[in-house]
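Each in structure tokens, the structures are laid out below.
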Structure P
């Protein structure tokens, strides 16, 4: 499953540079699927969604740092544990029950993001 940043976030920014998928953004920041990945142009995500990797996307949160679920692999393929959770001083990076994925699914996503 993806990781989510809860509203307990203190906006310290410790998590953002730790993400190997560039899936973490500061609150109110626009983002793109292509940022920090090998994705470009029209892409079909593992969940079946068709996206334009270069299109600017709306922020998930306007108030605090957020994680883009489609880019989060829980650091599978890079680290033993989610790095955002490992460095968060207030433990607000937690599993997202709304985006449950198996380890295999996360590794497929990691390969898509970094082929």
Structure Q
């Protein structure tokens, strides 16, 4: 089995955890100065890039760019759903599940078209 098939989604999961914290983590403490939130988010995003760029470089060996993007979006939704419930304490509703599932279905079509 090609290691790129496993390394790519694994690196994208790690990347998305960091990016989700960079984009949404500051919402837990809205009293923090905006410039501090921006600075901290940029520092977190730098770490995210250290995983995302290799994921895409490695993944390009076995996936098309459309497949890489579809995979990244599907992973983003899963990571975000878990983050919003566990970290932000928000409810995950049926409408969220249906909307995310439809986006996931779209990603499935991207992979079917590539085979």
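Structure notes:
- Structures P, Q, by Kirkwood radius over Cα pairs in Å: label with the highest value: Q
- Looking across P, Q, the calculation of distance in nm of label points 7 Å out along Cα→Cβ at positions 7 and 71 that yields 1.2 traces back to Q.
- Entry that produces 33 once relative contact order in percent (Cα under 8 Å, 6 or more apart) is calculated, selected from P, Q: Q
- In this comparison of P, Q, the computed figure 1.6 for distance in nm of label points 7 Å out along Cα→Cβ at positions 23 and 63 is attributed to Q.
- Value -3500, calculated as helix-only ellipticity at 222 nm (-39500 (n - 2.57) for each DSSP H run of 4 or more, over all residues; to 500), assigned to which of P, Q: P
- Looking across P, Q, the calculation of Cα extents along the principal axes in Å, for residues 31-86 alone that yields 44, 24, 15 traces back to Q.
Since every read-out is calculated from the coordinates, none of them should be taken as a lab result. In this text the structure is predicted, and so the values were computed from the model without any measurement. Cβ atoms are built from the backbone, for glycine too; each structure is taken alone.
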